[in-house]
Structure I
Amino acid sequence: MRPAACHWTDHASRLDRLSMGNDRAGYAFEELVAEIGACMTCASLGLVPDFSQRAAYVETWLKALKGDNRFIFKAASEAQKAADYLQGRKSEESKVAA
């Protein structure tokens, strides 16, 4: 599974992460969400994620992590939402809103 599938969920008609920032930090956040989401989806499907192209993003993530000690938790939360969305599961929060 590629992170691009998790990027697909960021559109306003899906999980609406596009509104979370258009700067470098927002880009790093979205990349981390996609990477974690892809790993979560792979794990739930019994697949092994491909980490071969991930090194290019690590420096940007580290900068963002140093600037915000909650960054990883925010990204992991959004990644779980993306993984659930891709697998057809909706959170209780989105069920209530619907």
Structure II
Amino acid sequence: MLFVYEEEMARHESITIRLSRELSEKLDHLARQTGRQPSALAIEAVTTYVERELPIVESIQRGLADVRAGRVTPHAEVMDSIDALIAAAQRPES
């Protein structure tokens, strides 16, 4: 059983974070209320944050690369297209 634990631990990294006293107290309170370890809650929080934020940051980086490469459409052209779509949608069907 110890081997399994050591193998499991080898697949994880440790980090140290500094929490405000208030946040630390809230984390401890939540842990007591849910019967979970504070570290498990912290892992869940970091996982959720990274999984939410990483795709956003990556898409922003792709957009910036498009701008640098000149793969953009002028604002006026986009607005003209949108206005045309709105006008077409508002016309009565014949």
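Read-outs throughout are calculated quantities, based only on the coordinates presented, and are distinct from any laboratory measurement. No experiment lies behind these values; they were computed from the predicted model shown. Cβ atoms are built from the backbone, for glycine too; each structure is taken alone.
Rank structures I, II by FRET efficiency 1/(1 + (r/R0)^6) of positions 49 and 73 (r between Cβ atoms, R0 = 35 Å, to 0.05) and report only the one at the top, that is, the highest.
I
To test your reading of the models, identify which of I, II gives -25000 for helix-only ellipticity at 222 nm (-39500 (n - 2.57) for each DSSP H run of 4 or more, over all residues; to 500) when calculated.
Of the structures listed, the value fits II.
Could you tell me which structure in I, II was used to calculate distance in nm of label points 7 Å out along Cα→Cβ at positions 33 and 57 as 1.2?
It traces back to I.
Here Kirkwood radius over Cα pairs in Å has been calculated and equals 13.7, so which of I, II was it run on?
Traced to structure I.
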